[in-house]
1. Figure out for me which of the structures P, Q the number 6, 28, 37, 24, 6, 1 belongs to, where P(r) over Cα pairs in 10 Å bins from 0, in percent was derived from the coordinates.
2. A value of 18 was computed for relative contact order in percent (Cα under 8 Å, 6 or more apart); which of P, Q is the source structure?
3. Any idea which of P, Q comes out highest on distance in nm of label points 7 Å out along Cα→Cβ at positions 180 and 204?
4. Out of P, Q, choose the structure whose coordinates give helix-only ellipticity at 222 nm (-39500 (n - 2.57) for each DSSP H run of 4 or more, over all residues; to 500) equal to -25000 when calculated.
5. Looking at structures P, Q, which one was FRET efficiency 1/(1 + (r/R0)^6) of positions 116 and 292 (r between Cβ atoms, R0 = 30 Å, to 0.05) calculated from, given that it came out as 0.05?
Structure P
Amino acid sequence: MRSMYMLVFRQLAIMLAIAVVGFLFARKNKFGNSVPEFLSKLLLFVINPCVIVNSFNEPFDGEKMRQFLVVFAISMAVHFLLAVIATVSLRSRDGPTQRTNDLDRLAVVFTNCGFIGIPLINGIYGAEGVFLLMGYLTAYNIAFWTYGVFLMERRVKIRNIFLNPNIAAVAFGLILFCLPVRLPALIVSITAPIASMNAAGAMILLGMLFAAFSESGEGIRRHARRLVRAGSLRLLVSPVFALALLWVSKLAFGGFADIRKMLFVVFIAAAGPVGMNISGFAVLYKRDSSYSSVLVLATSALCIVTLPLFVALAEYVL
């Protein structure tokens, strides 16, 4: 329990420190909207796909592939459940609040399973755990670029899904993992440095968005009720329902080796704070991006308490 708490605390401290750098730099230099929008597109369409492809660049293993598929199936079910919870809990009539609730629904469903999840699970289960996490990240990207786009645009173009760099990266990564070849060293020397920019770039963007939000003076007070509602759904309600689903999954997949490890990887990813991609999406679709940055920061700070407590509960339930 203590080691889990310290792992979460250390990762959150790193994340918040980088965000502070972005915040201070943005407050001193007035960038306007063009720079955050460029950085958000760079993260969503260039850096994230490199992270995905690099994670699959390892030799094929039949048992690992079966475990990956189980984690992927359970993770898709988790995302579907969380989408139902978000829809029911944040129901509103069409009107001015509809666009607001759409952003909060994304915050309930999608966690920061990359920046926090990868180092946290690596510290607990090592590289094997990180590979299992790719099953969750694959489900995350499919759900994010279908359900997430639908919330923003009220439509989903099948053609755009398959042409999306993130979905294409997932498909390419799976093919790469199944083939007896690896990426050439030259390609890796290009994609690896780009992928390493993910954490720092996301947190700098977060700091820049928070700087814009804080300039209004009344931002946090005006959105306090909304922050509490969305944050509670993400950090308290969603983990409870996810844990219940994982308990059922344990009964269904009990015959698999390392099923407990697989379920814990999914649970840690599903119980985290609001995902950084939400801020990127908010910028991309011009949806209250400054508020989204505060929501990411607030839930990231609070999960230092909630995540270890829920992990302790999961140890008992699973």
Structure Q
Amino acid sequence: MDDPGTLETMQEAGIDSGAELDVTIALAVHNEAGHIETEIGRIREAMDASEYSYEIIVVDDASTDGSLKELGHIPDIKPIRLAKNRGSGFARKTATSAARGRVIVWSDVDMTYPNDRIPQLVKELDSGYDQVVGARTSEEGTHKLFRVPAKWFIRRLASYLVDEPIPDLNSGLRAFRRDVGKQFLHMLPAGFSCVTTLTMCFLANGYSVGYMPIDYAERAGRSKFHWYRDTKSYLTQVIRMVLTFNPLRIFMPLGFFLLVVGAAKLGYDIVTKDFRVGTNTLLIFFAAFQTFAIGLLADLVVRVTKPRTEQEPANR
């Protein structure tokens, strides 16, 4: 947690480290006035009818539309207020750090996710999973022309890196075991890609992830998508995924490809240029060597920086 004022804010909000509960529902809010009370009411109704004890932690990420005032009118909700907009990932990490539940649920309050199914999501963990993701069966977000192919590419890349199919990589509705999830909080970015990173952290370190099909509705309120900022985030996310999770799966095939191309070019030079090796041939071999070196160094960094608990997940 890189905000020195966070602990004081939690204490002011009345969040303590008392008795453990079954479930903590962590909600990140930024400019969602008008439907917050409805969404939290839907969550409460579902949880009250379930077998689980629970708490709801709301982090207001410096809203400017009156969201905080609306939260103040909801009984038994004392939101954590961030003075500066830090991103949904930072807000989720803040709520997760304050959680008392054995299971932590992440969701949104924009009416897109079926939050009345949170008890079912938690129940799925009893099947032996460490995390259960609400896998969306449709895409109802804005800017579909860009987001659908971008998400498809990132999901395919992630599946390749962990050698496992991933139906929905970046769903905002998920439940996970607190003791496992807290290992990876330091790795989660402050922006929206924190959900993607959490899925990858679990899979890359041997923890089990299940998927529960869910409907996905059109959001209420205004979308936070920004074409330049979020395009840059998508590209950054791809680079981070490659370098952080099994980099050899990318760099080794690429290095061997360049090596084969270099060998073919060398053969061509020998046959057609009387054994004179072209400069571009040497450059191809140099590129192959660099690719192997970067891949091996990235893999070494990943292995060295893994905490022991991540390298040796508990047998379940």
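1. Numbers: P: 6, 28, 37, 24, 6, 1; Q: 5, 24, 31, 20, 9, 6, 3, 1, 0.
Label of the source structure: P.
2. Values: P: 35; Q: 18.
That value comes from structure Q.
3. Working: P: 4.3; Q: 1.7.
Structure P gives the largest value of distance in nm of label points 7 Å out along Cα→Cβ at positions 180 and 204 among P, Q.
4. Values: P: -25000; Q: -15000.
Clearly, the read-out refers to P.
5. Details: P: 0.95; Q: 0.05.
Source structure for this number: Q.
Bear in mind that the values in this text are calculations on the coordinates, not laboratory data. Here the structure is a predicted model, which means the values were calculated and not measured. Cβ atoms are built from the backbone, for glycine too; each structure is taken alone.
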